[in-house]
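See the structures that follow.
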Structure I
Amino acid sequence: MARAPLLQLSNISLTFGGDPVFSGLDLVVQPGDRVALVGRNGSGKSTLMKVMAGLVEPDSGMRVVSPGVSVGYMEQEPDLSGFATLGDFAASALDVGEEYRVAMVADGLKFDPERPVETASGGERRRAALAKLLAEAPELMLLDEPTNHLDIEAIAWLERELSETRTAFVLISHDRAFLRALTRATLWIDRGAVRRQEKGFDAFEAWRDKIWEEEDEARHKLDRKIKAEARWAVEGISARRKRNQGRVRALGDLRAERASMIRRQGTADMALEAGQKSGKRVIEARGISKAFGDRVILRDFSLRVLRGDRVAFVGPNGAGKTTLLKMLTGEIAPDTGEVVLGTNLQMAVFDQNRARLDPKLSLWESLTGDPGMRVSGKADQVLVRGQPRHVVGYLKDFLFDERQARAPVSSLSGGEKARLLLAKIMAQESNLLVLDEPTNDLDVETLDLLQELLDDYDGTVLLVSHDRDFLDRVAGTTIAMEGDGYATVYAGGWSDYRAQRQDRAAPEPAAKKDGATPKAQPGVKPGAEGLSFTEKHRLEQLPDVIARLEAEIAKLEVFLSAPDLFTAEPVKFRKATEALVERQAVLAAAEEEWLSLEERAAG
């Protein structure tokens, strides 16, 4: 017997500011669905998700949630007012005794439940919103850019959690690797229409391109037919006026059909131009280190960056990637060692906090007020790579329309802010691009274009990103912040780094046949006990991990011991039982890992 759908939208129409976002939209989410929701920036993905969550009321149509089904939504900008700590917010919808659920996900998402709300960053607030959703475990999860502000380790943890869940979810993300790993169906929003394909994101781009090819062919045929009918109307209608009025009306219908076709949004007309060539040696760091108080960010690190290199920096949030980037570019000084910058450098910087964008300024003021883009005596023009351009025309290159030119930066979406910052950067000639989290919020098409531009760019690129697919496609060298101030240089992108790291972490025999002690692998920091630095650090962490798991298991056992729980709350009983089994398995694995490392350390 077929199960009822979890959620159904029927004939949904919604208009904002005179323009229809959706018209006659139908959508069904079934139990077990794992759906990618994709579309261009501004196409209405987040709006549709809010309609699905019941947070936005459509102008017409119907939203139906099956009885007993709970729908959870992860907000991009959560409202934490009224809560003292992030943990209070994350546990706010849980029953008494279920707070352990927040602790279970806090470790994986790397956020501190005790962090006061007033001191929490935007990224920490988003992680708390994600933890709230995962802890509540609704039957349908709606996830809007859940990987933003997560480091790669946390993204991998979330990927594992979602891959193992039986809960249905709809997912908006720019992270190709994340979407490919998790989704089995795709919802594509394109010019107000929603199409569905029963294949995951991996098949999306071929499907999209095929639809667009068919659309272009149909438009071309219609244009040829209109042209032929228009020629007939001019040349032959006088002799057959009465008999062929129907054909004339049909020509009008063809023209109306052609006019009603909504043109696809093009890709941004971005361009990167390298200025004069830099010297062959762009950056040389010799034995640099940095600490803030007792916290060591970097120790004894050396690197040479040559003209044309593509260098990526990876590691957990807070490991020091941005600090290292600022040392290499001369923005902050190392405590020891030296950084020598090459000659003729023209640097352009994309910062992850969008600090170059004043939210109170309009887009127009943001461009014309930039000293590097100002054209003397021309209030409506900006200097783009040495040539004056009208400010609205340049904004259109980056997919902004004329109405947005006078709107405040604060009104822009995350993707639009990223495009505006790219517009400022690409207006100047450069030979050294410093890109700190440039991929956040950009849609797939813009990411493709940015990657192509970086491929063709004659200058040097320093890149910080948590987007594994983008790293693989761009980086030629990866610098991994390994923890405790150790940074290691690897050849290639993310996948290459992971493969080399696994090879380096593999245990070696205690001695070679001739009795000589084997040499340490490059980049592996051996501890006093013969373990690699990463293994030693893990051995130190495991007792706390085991203690936390034991505490969580104890809470679950107390919760399950209530005599009437099974009959009164069968769903909660089932979920708590599954959580207990999962925690016990994780504890067993952690204990086994600790024993293995302890034996190797002792040996």
Structure II
Amino acid sequence: MRTHLCGQVTESDLDSEVTLCGWVNRRRDHGGVIFVDLRDHAGLVQVVFDPDREEVFARAEQLRSEYVIRMTGRVRRRPEGTENPELTTGAVEILGLELEVLNAAKTPPFPLDDEDVGEDTRLRYRYMDLRRPVMQERLRLRGRVTAAMRRFLEERDFLDLETPMLTRATPEGARDYLVPSRTHAGSFFALPQSPQLFKQLLMMSGMDRYYQITRCFRDEDLRADRQPEFTQLDMEMAFVDEADVMGVTEELMRHLFREVMGIELDDPFPRMSHAEAMTRFGSDKPDLRIPLEFTELTEVMQAVEFKVFNAPANDPEGRVAALRVPGGAELTRKEIDGYTEFVGRYGAKGLAYIKVNDPADPANGLQSPILKFLPEDVIREILARTGAAAGDLIFFGADRADVVNEALGALRVQVGHDRGLVEPGWRPLWVVDFPMFEWDPDDKRLYALHHPFTAPATDSPDALRENPREAMSRAYDMVLNGTEVGGGSIRIHNPEMQQAAFEALGIGEEEAREKFGFLLDALNFGAPPHGGLAFGLDRLVMLMSGAHSIRDVMAFPKTQTAACLLTDAPAPVGEKPLRELGIRLRAGVAGDGAQ
């Protein structure tokens, strides 16, 4: 139907005849001459319809935004002074000789050049939203990323293998999406949260190197970087240690940025222990572009009488830390109150601060409601440890360590962005040496920090049983500009060690056999040492494209309530399919099948 793409007509086509298909981006009537900006996925080109061709001109007069047309015309140079250097086609225009309307269009629900359209409207009319050049470019970037991933991995003998979409429910992690089985009444499949166990089984099957770009599903609360269904690059390798896996995946990341974006990342990526990341930044995914760090004050505050600091400083689970903000003394009380409200969302009960006007004169050069509670020697020690200079502001966090880390860590990022402290560029980082488990004080039990199949940093199952709360793991996370883009570990390949890990999580032998019997059996038949990593493709493309949400790099995402506004899903189903599944809805539950 066409000889050229709209965005690819250039001066090399001057005086030639071309046939184009596309959408009317804009129609303008200028003194009896009609100008149409014609758009397809390759870009825009200007088409001119002259009244000398009456029949064609009459059709052009009927054109409106988003009409789908096919036209034939002659390429000519634009008149001097009317060129558009922002377009690849900006030096030429096409004189329309023939015009066919392939499809008329209603008035669009929103102008495609309007950047302030509400997200609900964009998602309801997603097929319109995706016509916008910015959305087209993001999805094309996504395609280039996945193509580059495949080329890189297949050149290194990774095998693309599919794993099941219908599997069994897992006892750890987020809630599963359950699928009732018609052929096994009363039983359910689960959609996979990840291919974790299957890729381990592939290593036990002798496949050596596996990868898959796959969909995963988690029924959890959503945020800007979460969706109920998402895509990840899943990888696994046999006969490897941490250095092997991290080396290949780091090389993959450098390859992606070089090939897709023309950017060179650090070689090698820096590494930081989990403990160091939490101590310095309060986060296991620190944004190294922000030059703000915590100052540890727990020991300094143990002898003060001020209970706000004294209590957490003397609590084994507590922490007192400071965050120095250069130039922060200029913050108004209203701004500080705003930050106090901000940290409250993360569990902090307040936000103490000191404005530093003259650090050499603690008696008169500081401003803060808490100064009267702190001895002068403690104040001097705070100033010395934080390195505070005139004009700085010091924020304090004092609570359980997890609350201080989360609240002050989030404040560090927020203040960094608000005050323009974020340095340009890309700062990748490996975070390593994670604890094996984390203690939940509410549930009074341990949870796997990554998952129950992560290998501990010990070869002794008895050592893991004796002190699981102190056990370290062989896990590693890749962080990019404050976002975790990939995480993995060396896996447990010894059945006794796997049983010890289950016991630490409160999973007894009978329960382990019921839920993971197939894995335990496979471990008994010669499982090789193996490990891998999974990249969150949506998050990675979000960062690479500069989008603010993964919804902007997915073709058809869900809302934050896990709904699809385009198709109005989820939706009730009729009584017959429910009856076939042996399902009856309770009274009061919405749906055609309610009884």
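FYI, it's all coordinate maths here, none of it is from the lab. Given the structure is predicted, the values throughout are model-derived calculations rather than measurements. Cβ atoms are built from the backbone, for glycine too; each structure is taken alone.
semi-axes √(5λ) of the Cα gyration tensor in Å, for residues 81-408 alone was computed and gave 49, 34, 20; which structure, I, II, did it come from?
I
Which of I, II yields 105, 75, 53 for Cα extents along the principal axes in Å, as computed?
Of the structures listed, the value fits I.
Quick check: -0.69, -0.84 is what I get for log10 I(q)/I(0) by the Debye sum over Cα atoms at q = 0.15, 0.22 Å⁻¹, for residues 497-560 alone, calculated from one of I, II. Which structure matches?
II
Quick check on the output: -12500 is helix-only ellipticity at 222 nm (-39500 (n - 2.57) for each DSSP H run of 4 or more, over all residues; to 500), derived from one of I, II. Which one produced it?
Source structure: I.
Kindly point out which one of I, II the value 34, 15, 11 was derived from, the read-out being semi-axes √(5λ) of the Cα gyration tensor in Å, for residues 137-192 alone.
The correct label is II.
Among I, II, considering only FRET efficiency 1/(1 + (r/R0)^6) of positions 105 and 481 (r between Cβ atoms, R0 = 30 Å, to 0.05), which has the greatest calculated value?
Checked I, II; max of FRET efficiency 1/(1 + (r/R0)^6) of positions 105 and 481 (r between Cβ atoms, R0 = 30 Å, to 0.05) sits with I.
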